[in-house]
Structures are given as structure tokens and as C-alpha cells.
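Read-outs: derived from the displayed coordinates by stated rules, not from any lab. Note that this is a predicted model, so its numbers are computed, not measured. Cβ atoms are built from the backbone, for glycine too; each structure is taken alone.
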Structure I
Amino acid sequence: MSEEALPFSEVYVPDKDRYLEYYRKSIEDIERFWDERARELIWIKTWDQVLDRSNPPFYRWFKGGYTNINLNALDKWIGTSTANKVAYYWEGEPGDRRVISYYDLYVEVNRFAWALRELVGVKEGDAVTIYLPMIPELPVSMLAVTRLGGIHSVVFSGFSSSALADRIVDARARVLITADGFYRRGRVIELKKAADEAVKLAEDRGVRVEKVVVVRRAGVDVNMVEGRDYWYHDLVNEAPVKAYVKPVPRKSDDVLFILYTSGTTGRPKGIMHSVGGYMTYVYNVFKWNWDPRSDDVFWCAADIGWITGHTYIVYGPLMHGETQVMYEGAPDYPQPDRIWSMIERYSVTVFYTSPTLLRLLLRYGDKWIEKHDLSSIRILGTVGEPINPEVWRWYYKKIGGGRAPIVDTWWQTETGAAMISPAPGLSLVPLKPGSATYPLPGIVADILTPDGRKAEPGEKGLLVIKEPWPGMLMGIWGDPDRYIKTYWAMFSRPGDGVWIYYPADYAVRDEDGYFWLLGRADEVLNVAGHRLGTIELEDAIVSHPAVSEAAVVGAPDPIKGEVPVAFVVLKTGYEPSERLEEEIKEEVRKLIGPIAVPSRILFVSKLPKTRSGKIMRRIMIALLHGKPVGDVTTLEDPSAVDEVRSAIEEFKKLMKE
């Protein structure tokens with residue numbers, strides 16, 4: 001943790017003291033600081049109170065203020081030179097391309113908003129589920145919904161019909177926007193088919209989807225239900241060519257969107273973000289992270305189905321008038337240089353991606369990189385998980401040419417945007433490979449030991465945030481008690497008026513005050529930068545009729561960082577087999593999606609449990625990582641450890657083969 005800091009070119013001269021002075025001033029009076037930052041944006045009515053602390057931890061930012069995020073993402077550019085600027089260079093996996101200006105985007109959003117209001121019946125406060133691939137109609141749909149004052153709930157297009165149904169039911173959405181299909185590794189994924197199944201599952205559970213809007217992307221035949229299903233292009237064509245929908249004034253503390261994330265129980269959590277707080281935080285963090293310039297071409301290689309895409313493909317870049325690249329397909333299809341060829345083709349200046357993708361592309365070798373001119377890049381970024389120093393150095397030298405700083409960002413769905421990261425847009429600090437450096441302005445972060453003591457430099461502890469920030473989640477949709485229990489119970493002392501946000505990540509701070517993130521501290525896996533709750537996976541596995549019990553833990557993986565491994569106890573009358581393993585995997589694929597499928601099912605006759613029946617996952621994790629298992633005296637049957645150890649040894653032997 002005492003890495004030598006790296007120098008940079010004259011473009012970004014590190015100045016740690018300048019940054020830390022700005023940071024110190026930002027946290028002296030966080031309400032004044034965020035008040036000044038919010039005034040850089042367009043408001044219909046300014047706020048009466050910067051931060052309402054009257055009902056912690058349900059903090060509310062810019063109380064009494066009114067705005068609509070469209071005013072800052074779209075409307076403010078109309079009548080300026082930015083209107084004619086490219087908003088998105090979109091590229092489909094087969095190679096088809098579209099160029100969309102800010103004016104084009106504005107027109108399309110208005111026409112679709114008009115159609116949603118007049119023909120579909122969407123009104124202020126309605127929750128609309130969006131189940132679309134990475135096509136331009138996805139940001140158009142999000143902006144059209146929020147323009148009407150609706151609440152969007154975007155569901156990753158890789159999720160199964162069952163996972164989609166769960167989210168429709170929880171949000172009680174009566175409108176669904178989807179597509180006929182999309183391309184992935186040269187084949188068409190039939191999305192409308194999955195959407196139809198989800199609509200039926202939701203109706204069986206008491207939530208009726210009244211209208212389904214379908215974007216024609218892949219040109220596949222789909223079943224269209226008369227009176228319920230509408231083609232997107234038909235709706236837009238029915239709208240006036242110069243349709244204008246006035247952005248609906250929204251309270252600052254109204255819900256802007258819901259985004260579901262896995263947790264330590266089987267049911268996904270509907271994270272709510274606010275209109276004004278999220279807008280203010282994202283606008284400022286984007287500026288600090290990427291130092292936006294008029295000639296930038298920004299590419300966040302994430303999916304909009306996750307928070308990274310919401311913040312760094314839709315709202316953040318649009319509020320700064322950035323030109324972006326947006327890509328539909330697999331990053332290494334049809335060849336491993338797809339990403340590098342696109343960076344060259346569009347002269348990308350800022351590239352933001354996950355360590356998982358970097359590890360994948362690194363394995364293909366440098367020959368694919370050397371085919372392309374990447375000299376346009378001035379800033380690189382990483383997101384989703386800690387980046388190991390070796391990959392960091394490769395990224396810095398081979399992709400950034402030893403001149404582009406790496407903005408290594410730590411944040412979550414719940415935080416809205418980056419919380420700990422370098423900030424070239426303010427003043428770059430010297431970078432250390434693998435460290436996210438310092439908290440961003442206005443963020444009061446610390447590291448505590450489990451008993452609440454401040455961790456010493458070099459001592460592993462738990463990351464915490466000690467003051468509210470505008471981008472924070474408002475709560476969990478329909479479940480305020482779960483919000484308190486999940487994020488505030490660990491270190492808060494309500495009786496003393498102390499509320500501390502607990503993101504459930506391990507971290508350590510070095511002697512220079514740099515933060516190093518060390519992974520999850522709860523039962524949530526980080527698979528390729530995506531959070532998956534172990535309980536959710538276990539519930540899917542146990543739904544198979546042959547399974548009695550299951551425990552899922554994370555195993556190290558050279559590409560994805562971590563992959564699920566399931567220990568499964570079968571019911572009497574069933575025997576382990578390759579066929580049964582595939583059936584169980586298919587059950588997970590069906591109920592959650594391909595990303596959640598365990599890399600291996602390990603059959604055992606019993607799981608390590610305490611006498612009270614709690615499964616001791618820490619023992620399985622220790623064995624997978626080759627570490628001591630620690631105290632086993634509390635186990636009901638210590639022989640279960642030997643059985644798990646044998647299964648893991650067999651698993652590791654097969655992996656080597």
C-alpha cells in the first residue's frame with residue numbers, strides 16, 4: 001500500500017496540496033458547498049432549504065426546489081451551437097451506425113414523450129419499466145419518461161423474464177418499453193419473447209401491464225397483442241413532427257428513477273434516486289472526474305441497465321453537452337480489437353470501463369492494440385471493482401500511452417456517482433496503481449473497525465460515509481425499514497443523533513491518506529463489476545425440485561474477478577450428475593439471467609452450519625481461497641468441513657485440467 005506515485009505529462013500536473021485544500025473547504029460547510037454547486041444548474045424554483053435533516057436517515061436535498069432533469073440535459077442546448085453537436089455516435093454489433101445530434105435527440109424525446117402521454121397515458125408519478133438493449137431508444141425512453149414527470153425503472157436486458165417480472169411487480173409498473181430483439185455475439189436475442197413471459201408472470205402476481213411499447217431493432221417476428229402492444233415507430237410517427245412537451249416541474253425530493261440491485265436477501269432492492277439531489281451530484285462529479293471539453297468524445301463502455309450507464313452514458317454527459325460513443329454488442333466481437341478499433345474510428349478522448357473488460361482484452365495480447373492509433377485518449381477510467389496494479393500499469397502504458405491519468409472510481413448504485421476517485425477536472429493528485437486516491441469534494445469518508453474505532457493507516461477496516469451527500473439514495477422503494485437496516489444499522493447511534501452510511505466494502509488507508517478498496521464485506525458477489533446477492537442465487541438453485549439446500553460463495557477468477565460457486569445438498573432419491581448440474585444452472589439462468597449462473601455446482605451431503613442452523617459461508621470462502629478456516633467449534637458437524645474441502649480440491653483439479 002506504499003506504491004510510488006506516478007508522474008504525468010504537462011497536460012495534468014499533479015498538485016495534491018491544491019486538491020486537498022479545495023476538499024477541506026468543501027467539508028467545512030457541506031450545505032453551503034452544495035448550495036453553490038446546485039446553482040450552476042437550471043431550476044424552475046430554487047430551494048427553501050439545502051438539506052432537510054429532520055428525519056434521518058431519510059435526508060432530503062434542496063427542499064422546496066422544483067426542476068426537471070430534461071432542462072439541464074436537453075432543453076438548455078437548444079438555440080446554442082451544441083444543438084448541432086453530436087450527442088451519440090451509436091454502433092450496432094453487426095456494424096450498422098447512427099449519428100444523433102443534440103437537436104435530433106431533443107426532437108425524438110419530445111415526440112416520444114407526446115406519444116407516451118397522449119396515446120399510452122403516462123402521467124406524472126407513473127412508474128415505467130424499460131427493458132431495452134444498448135440502442136438510442138433507451139436514453140430517449142428515459143428522458144421522455146422523466147420529461148413527463150414519470151419514474152423510470154430500467155432493467156438490464158440480460159436479465160431473465162422472471163427477474164423482469166420481479167421488478168415490474170415491485171414497481172407496480174403498468175407500462176413496459178422493450179424491443180423485438182438485439183444482437184449479441186452474432187446472434188439475435190429475442191427480447192420481446194422474454195418481455196411477454198414477464199408480463200404474464202406479473203399478471204399472475206396481481207400486477208397488470210396495460211401497455212407495451214416495442215422498438216423494432218432486430219427485425220424478428222414477434223407476437224403483438226392488440227390493444228396492449230404498440231410499435232415504437234408507429235407511436236412516434238403519430239406525434240406531431242414539431243411536438244413539444246413542456247418538462248413537468250418536479251419537486252427536488254421527488255423520485256427520478258428506481259434501479260434494482262441485489263442485496264443480502266432474495267428480493268432485489270429498488271434504489272430510489274431524487275430529482276434535484278441526483279442531478280446536482282452527477283453534474284458536478286462528471287465535471288470533476290473527466291474535465292469535460294468541447295471537443296471531447298466520451299465513451300463509457302457500460303450498459304445503461306446498471307447505474308454506471310444511467311450516470312455516465314445518459315445524465316452526466318448530456319448535462320455537459322458531451323459527444324459520446326454508444327455500442328450495442330460484445331466487446332471482443334467479431335474480433336478482439338473491436339473496442340480499440342472504435343476508439344480509433346471515433347477519436348475517443350475519455351474511455352471509462354471495468355477492470356473485468358480490461359482483463360479480458362489483456363489476455364488477447366498487445367498485437368490487437370498495436371493495430372490501432374489510440375493517441376486521442378487523454379483520460380482513462382475504471383469502475384465496478386478494484387483494479388489490480390498489474391492491469392492498471394498495462395492500461396496506463398499500452399492504452400493511455402503513459403500520458404493519460406487513470407480515474408479509478410469507487411461508488412455504488414446507492415451513491416449515484418463516484419465518491420472516491422481522482423479529479424482531473426479540479427486538480428490531479430499523484431496516482432498510485434490500484435488506489436482510488438481521495439474522497440471527492442463534499443464527501444466525508446472514513447474507515448472504521450467493526451467495533452467502531454477509527455482504523456489506523458494500513459489497518460483493514462470498513463468504509464463509511466459520515467455526512468449526507470446529494471447523490472445519495474432516497475431509500476428503498478416500498479421498504480423504509482430495509483433501507484435503515486441495510487445501510488445505517490452497522491455504525492449509527494440514533495440516540496446520540498449519529499447516522500453513518502455503511503456501504504459494506506472493506507478498505508484500507510495508507511500513510512499518505514490514499515484509499516484502497518478491498519472488496520465486499522457482506523454476502524454480495526462482485527461478478528464482472530455487477531453485484532449479485534448470494535441469497536438471490538441460492539433461492540434460484542433451491543427452486544429446482546432435486547435441491548434441498550444451497551450455499552453460494554465467490555471464487556477468484558482471472559477475468560471476472562469473482563464467479564459464483566454453489567455447494568448443493570440434494571434431496572433423498574437424487575444423485576449428483578453432469579446432467580443435474582446443467583439443469584440447476586439452467587434454473588438460475590431462467591430465474592435471474594446468464595450473468596448469475598454458477599461456474600460450478602459442487603455436490604455435498606451436508607453444509608457447514610452452526611448449531612443454530614446458520615450456514616458458515618466464511619469457511620467455504622476460506623477453503624476456496626486456500627486460507628485457514630479458523631474456529632470450527634461452533635459447528636453442528638465438523639466433518640462437513642472435510643467434505644467441502646474435498647469437493648473444492650476436486651474442483652481446483654478440474655480447473656487446472
Structure II
Amino acid sequence: MADKTKDLRRRAEELRRILTRASELYYNQDAPEMSDYEYDALFEELKQLETAHPDLDDPNSPTHRVGGAPSEKFEKITHPVKMGSLSDVFSEDEMRAFLDRTTKTLLDAGIPPEEILYSVEPKIDGLSVSLTYEAGRLTLGATRGDGTVGENVTENIRTIAGIPHTLPEPLDLTVRGEVYMPRSVFERINGEKEAAGERLFANPRNAAAGSLRRLDPKETAAAHLDIFVFNYQTGALWTDGREPLTHAETIERIGALGFHRIAIRALTASPDEVIGAIRQIGEERGALAYDIDGAVVKIDSLAQRRIVGENPSTPKWAAAFKYPPEQKRTRLLEIRANVGRTGVLTPLAILEPVRLAGTTVSRATLHNIDVIRERDIRLGDTVIVQKAGDIIPEIIGSVREARTGDEIPYAFPETCPSCGERLFWDSEEGDSGALRCQNPACPAQLERGISHFASRGAMNIDGLGPALVRLLIDEGLIADAADLYTLKKEDVAALPRMGDKSAENLLAALERSKTAGPARLLYALGVRHVGEAAAEAVIGRFRSLDALFDADAGSLADIPDIGEITARTVVEFFALPETRRLADKLRDAGVVTALPADAVPDGPVSEKLAGMTFVLTGTLPSMTRDEASALIKQNGGKTAGSVSKKTTYVLAGSDAGSKLTKANELGIPVLSEEEFLDMIKGV
């Protein structure tokens with residue numbers, strides 16, 4: 001029994017980690033890695049686990065939160081009515097159970113069966129917002145944020161066509177809707193990004209979220225966003241103060257006021273008709289001008305909704321039916337081997353174009369050699385394609401019964417398709433190894449390696465994207481990352497689509513990157529298995545890039561979270577003469593390759609905060625959050641990104657948001673900067 005409880009607790013903690021990371025990527029970074037369907041299934045598993053075993057519940061669990069934390073870029077606002085989410089169902093049986101349960105509650109309350117109606121409507125895959133009007137004039141547009149606190153994006157909201165700036169009547173009200181990017185706009189923008197060599201938006205929802213949260217409203221306007229309004233939150237829909245009686249009446253009135261409104265597909269008491277409407281919406285999914293990720297079923301009567309009631313974070317009177325990922329068949333024309341920045345070859349499938357989940361797909365990842373072998377994928381095969389996470393096209397298998405005998409097993413190349421050098425088998429890569437090009441001068445590795453060097457988590461060289469990197473290499477201006485720091489304004493300005501101003505901006509960004517620090521520099525060099533956290537740990541111990549040339553694998557492996565494989569790859573990388581030449585060139589160019597002598601040393605200098613965990617929020621009067629975090633670590637404490645029962649203190653400055661609210665709810669002590677500094681001084 002004890003082992004089972006331990007396994008359940010381990011699973012609950014694992015689910016919280018997965019969901020917290022997925023939520024951060026989805027809501028706050030607009031860079032999702034898993035589909036809504038996958039997220040919702042894991043969310044439901046965690047919710048059921050916590051319900052069945054209350055002792056496993058955690059106040060900071062994702063099941064107690066809605067949406068993402070508000071961005072630091074915009075003013076925070078508190079919603080007058082909490083913007084909650086919906087409970088999800090994943091099968092028709094679950095939907096029928098929802099209908100049976102709510103209908104029984106209403107019948108038990110004396111509601112005649114002929115008066116119980118359900119609406120069915122598409123669930124738009126966008127960004128939820130609230131719109132507030134005073135005397136008929138738009139005064140506030142806000143994102144959902146965490147459901148209680150959102151972001152003030154009013155000026156950006158004003159650029160959206162489906163949102164009236166002034167209502168035809170002087171009403172005071174707040175409505176809720178879903179901002180989305182039409183598929184046609186999404187495809188045009190991604191086409192422009194691809195032509196410019198820029199990073200593509202993952203999907204229309206990702207594009208809409210990123211566009212709505214631009215600091216410049218002109219950039220939001222250029223995205224041609226739209227909205228479907230599906231609810232009114234508070235206030236009056238009529239000047240005489242009359243309250244609507246039904247959801248259908250609400251939607252009709254919202255449309256009359258000039259909003260783009262959600263379309264109710266069915267209004268019925270029949271469970272079979274509800275299921276039929278859900279199926280029909282699913283069949284039309286690919287032909288719609290916008291993305292949907294489900295169908296929403298709601299009790300139509302607002303009075304009946306009050307009878308059925310609400311859970312702490314979701315209404316009992318509504319449910320969202322979530323569709324599984326769409327799959328299509330197409331033909332595999334070719335498999336190309338792409339060379340990554342570390343030299344590993346990754347197979348890419350070239351397909352007959354097929355319409356899938358709202359976009360035209362002509363390429364799909366095959367991940368690695370194992371996938372091709374295990375799924376027996378051959379050239380000429382009819383294959384089944386879906387979007388992993390509704391984002392990245394992938395082949396999930398071949399249709400063997402469709403084979404004609406002309407299909408050809410794929411033979412992996414013996415030489416690098418980029419440089420022609422002979423490939424070798426790296427048994428440490430993946431489950432059964434991978435093909436790798438070891439040529440440090442390989443053009444494909446050079447291009448991807450320098451793009452990684454310039455990326456945000458590395459040296460953060462703003463404006464240096466893959467297209468410009470490729471151009472600099474093709475023009476012979478750079479042969480390695482260090483050459484970036486020798487670029488001259490006139491050479492850069494002469495490149496296509498550049499000019500004097502772009503050249504000045506690039507050189508200024510390069511100059512700023514010189515002080516990124518040795519940890520970021522180590523990560524930027526692209527050593528295999530060395531991510532951002534590992535780079536910080538290594539530099540925290542060895543203090544400089546130069547010290548790593550004399551480091552041995554044993555000393556590196558002694559660092560927490562640095563394993564034997566990572567230690568060995570670091571030693572091998574710094575044993576290469578090319579690495580020594582590159583490090584020397586970087587240092588000569590003025591790039592910081594060592595921590596300053598007075599920097600916080602490896603390990604705390606005092607134990608005043610030992611055993612304490614701090615969460616930082618808001619703007620501190622005299623120091624940045626990074627500086628405060630360094631001070632905490634220097635004195636033996638730890639920092640965390642979210643508030644939980646394990647938090648010792650919350651260090652709060654001005655404009656503190658949901659973290660401060662959470663701390664107050666849990667009774668976590670809150671410190672000002674002055675109180676925090678007094679604690680360190682021992683006052």
C-alpha cells in the first residue's frame with residue numbers, strides 16, 4: 001500500500017511538472033510544445049488523481065490555476081469577474097454523462113424537461129480577452145492572464161476589426177471573447193517569415209497571442225486579428241437594465257451591438273442532436289477560416305446555470321469536447337538528411353502536399369533512424385501524417401496494405417550531404433546511435449552553430465537571424481562565431497536588405513553581447529549535452545573558459561547535475577585545437593570569457609539564508625531581480641519561480657502581481673527590499 005501511495009505521489013508531481021512547463025510555454029512564451037488535446041488529457045488525469053486522493057493535492061497545482069501569469073510588459077489589471085476555464089471531455093460517452101448529470105440536477109430542481117436546452121458552438125483556438133465599455137465607449141481590453149489578473153492591451157485591442165470602439169447605445173458592460181488569427185493571414189505571415197529566414201509561428205493561436213502582446217500597436221494591426229465574442233461578463237446589455245434570460249438571447253444581442261459573435265450551431269434538448277452537432281463541427285474543422293480545438297456545450301438558460309452551479313475554477317453547466325489530432329494520408333516522395341549544428345543527421349520527409357489542421361503540409365520530421373526502421377517507412381509509401389502537438393508535422397506510420405511493390409527501403413548516406421566528408425556512427429546519440437559529421441568546417445554545422453551562438457539563451461545578438469547568418473557566410477565575411485566581432489559597418493550595410501541603420505543596430509547588438517558572460521558563452525559554443533543550466537554550473541565551478549582547457553572529466557563530473565557523458569564531451573571539445581583558436585579570437589575581440597574576480601564565488605559566502613526558498617515579484621527599488629537572486633544564492637538561499645507551501649518568503653516590489661496574491665492566500669510572509677536587506681545584514 002505504501003508503495004502504491006508513493007507511485008501515485010510521484011505521478012502527481014510528474015504531471016504537475018509537465019503541465020507547468022507546458023503552460024509556461026503556451027501562455028507566457030507563445031511557444032507551445034504539446035497539443036491542447038495532450039495537455040487537456042494530462043490535466044484531466046491530474047485532476048482525477050487529486051480528487052480521488054485529496055492528500056496528494058497541492059494548492060499550487062495547475063488544476064487550481066487558469067491561464068498564464070501576466071506579462072511584465074503590460075500594466076496589470078484585476079478582472080471584475082473571474083475569467084475561468086471549462087471542464088474538458090474527450091469522448092462522446094463522457095459528453096453524454098455530462099448531459100445526463102446536468103439534466104438530472106435540473107429535473108430534481110423541478111425544471112420541466114421541455115425547458116432544458118443545450119447550445120453547441122465551436123471552441124475557437126485563440127487568446128481569451130475581456131472588453132470593457134463605459135457609456136458605450138471602449139475603455140479597457142485585457143488578456144485573461146491567470147484568470148484573476150490580466151494584462152492591459154487596450155491600444156492593441158483597438159486594432160481588431162471585430163471589436164467596436166463605440167457601441168450604438170451608451171452601455172456599461174464587459175464582454176468576453178477569443179482573439180484569433182485567420183488561417184489565410186497566418187499562412188501569409190509565415191510565408192514572409194520563411195522567405196526572410198526568420199523563425200516561423202508554430203500555429204495561428206501562437207501567432208495571435210504573440211501579435212496581440214506587441215508593444216507597438218502598429219505591429220498588432222499588421223497581423224489582421226479578429227475576434228469571436230461568446231459571453232457577457234458584467235453590466236447591462238440593454239439601456240433599461242433588463243437581464244438576458246438565455247445564452248442564445250445574449251449572443252443575438254452581442255451581435256446587434258456590433259461585435260463579431262460566436263455562431264451557435266445547435267440549440268436542443270436531445271443528447272443525440274448535441275453529439276450530432278459536435279460531429280458536424282469536427283467534420284468541418286479543416287474547412288473553417290480559423291482554428292478550433294473543440295466544441296462547447298452549455299446550458300442555454302442562465303437561471304438554470306445558477307441551479308447547476310460552479311466548481312472552484314470551472315462551471316458545472318458547460319463542457320468542452322476536445323477533438324483528437326487530425327490525421328491525413330499522403331505519399332512520401334523523398335527523404336532528405338539534414339545536418340544539425342552538432343553534426344547529427346536528421347531525416348526529413350518530403351511529401352505530396354496535403355491539407356492538415358488548417359495548413360498545407362509538404363514536409364514532416366522523421367526524428368531519427370530508429371523511427372524509419374521501427375515504422376518500416378519506405379520511399380514511395382502511402383503514409384499517415386499528423387501534427388505533433390498540433391504544431392510539427394510528423395509521420396506516424398506507413399499504410400502497408402497500399403504498397404504496390406515499387407516502394408524502396410531508405411539507405412542512409414555514407415558521406416555528409418553538406419561537406420562530403422565521411423560520416424561516423426555515434427553510439428551515444430539516441431537509443432541506437434546516430435550518423436554524425438565530424439568536420440568542424442562543415443557549412444551546414446557552421447550556419448546552424450552561429451545561429452545558435454546568436455540565439456536569445458546564448459549571446460542574445462538581436463537581429464542576427466538564420467537568413468543573415470547564411471548571407472554573412474556566403475559573402476565570406478565570417479568563417480566562425482568570433483568573426484562576427486570583426487564585422488565592419490560598410491560591409492554589413494552593403495548586404496541585400498540591410499543598409500546603414502540595420503548595420504548600426506547589428507554592430508550595437510554585437511557590442512552588447514560581449515558582456516553576456518562566460519556561462520552564456522559556454523552555452524553559445526554549442527558543446528554537446530551542455531544546456532544553459534549545465535553551462536552555469538560548470539562556469540560556477542571553473543570560473544572561466546580558459547580553465548576548461550585544463551579540466552579533467554572527473555572534476556567536471558563532480559559538479560552537481562553534470563554526468564559522465566557531459567563531462568567527457570566538454571573535455572573532448574576543449575581538447576580540439578579549433579576550440580583554442582576560437583576562444584583566443586573571442587577574447588582578443590573583447591568578449592568576456594571569465595567571471596570577474598569579485599563575482600559571487602562557487603557556493604555561498606554565508607549561510608544566513610540556508611534552507612530558505614524565495615520567490616521574487618514586482619519591481620524592486622534599487623536592484624534587479626537577477627541581482628536579488630544572486631544575493632540570495634550568495635547567502636545560501638534558493639529561488640523559485642512560483643509560490644507554494646514550500647516557499648519561505650516572497651520578496652515583493654511595486655506592481656507585484658499574482659504571486660503576491662498567492663502568497664497572501666497561503667499565508668507566506670512577504671518582504672520588502674529593505675526588510676530583505678536587513679535580514680542579510682542581521683539587523
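Comparing relative contact order in percent (Cα under 8 Å, 6 or more apart) across structures I, II, the highest value is found for I.
In this comparison of I, II, the computed figure 2.0 for distance in nm of label points 7 Å out along Cα→Cβ at positions 167 and 535 is attributed to I.
Which structure, out of I, II, was volume of the Cα convex hull per residue in Å³ calculated from, if the result is 202? The value was obtained from structure II.
-8500 is what came out when helix-only ellipticity at 222 nm (-39500 (n - 2.57) for each DSSP H run of 4 or more, over all residues; to 500) was calculated for one structure; which of I, II is it? Corresponding structure: I. For volume of the Cα convex hull per residue in Å³, for residues 159-374 alone, the calculated result is 195, so let me know which of I, II that is. Answer for the origin of the read-out: II.
State the single structure among I, II that was used to calculate FRET efficiency 1/(1 + (r/R0)^6) of positions 271 and 319 (r between Cβ atoms, R0 = 25 Å, to 0.05), giving 0.75. So the calculation was done on I. Given a value of 167 for volume of the Cα convex hull per residue in Å³, for residues 151-542 alone, point me to the structure among I, II it was derived from. For volume of the Cα convex hull per residue in Å³, for residues 151-542 alone, the value 167 is produced by structure I.
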